[in-house]
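Some structures to go through are shown next.
Nothing in this text is a laboratory measurement; each read-out follows from the coordinates by a stated rule. What you see is a predicted model; the values in this text were computed from it and never measured. Cβ atoms are built from the backbone, for glycine too; each structure is taken alone.
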Structure 1
Amino acid sequence: MGLKKLQAAVMNDPVAKMEYNKLKHQDTLLQMLQVMRTEAGLTQEVIAQRMGTRPSHVSRLEKGGGLILV
């Protein structure tokens, strides 16, 4: 089975399609947040200070790795 057929088969599964769409929307949101931050002239360091966390956590969040507030 080729990649296109496999992809079509997976996307016919309602659960798989729902999970795919959630991830796609999550990536779009994270990209928008990063663009908005940079357009506002804010660094990850400034955002981290405002959130009460570390710049590395903001970086991880922007990359889709979740957020850990420590």
Structure 2
Amino acid sequence: MVAAEMVANVHSVAVSVGDQVGAGATLLILESMKMEIPVLCEDGGLVSEVKVGPGDVVQEGDVLVVIS
């Protein structure tokens, strides 16, 4: 499970359900205060769920992507 570390807008999503991702892969880009912040995968795995899309506003702690 990958959660938001801050309040931000989802700028773009780089993965889809079923994608195999490695550690360090960019999952999505958040935008906060005119800065683009990449959200990286800590451990590799299979993307089983993407809970956000471009334009969504996320709060700190919101689940963004589920990796199994």
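Given that helix-only ellipticity at 222 nm (-39500 (n - 2.57) for each DSSP H run of 4 or more, over all residues; to 500), derived from a single structure, equals 0, which label among 1, 2 identifies that structure?
The read-out was computed on structure 2.
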When mean count of other Cβ atoms within 10 Å over residues 26-33 is calculated, the result is 11.9; to which of the structures 1, 2 does this value belong?
1
If relative contact order in percent (Cα under 8 Å, 6 or more apart) is calculated for 1, 2, the one returning 45 is structure 2
With Rg and Dmax of the Cα atoms in Å computed for every candidate in 1, 2, 16.8, 50 is reproduced by structure 1
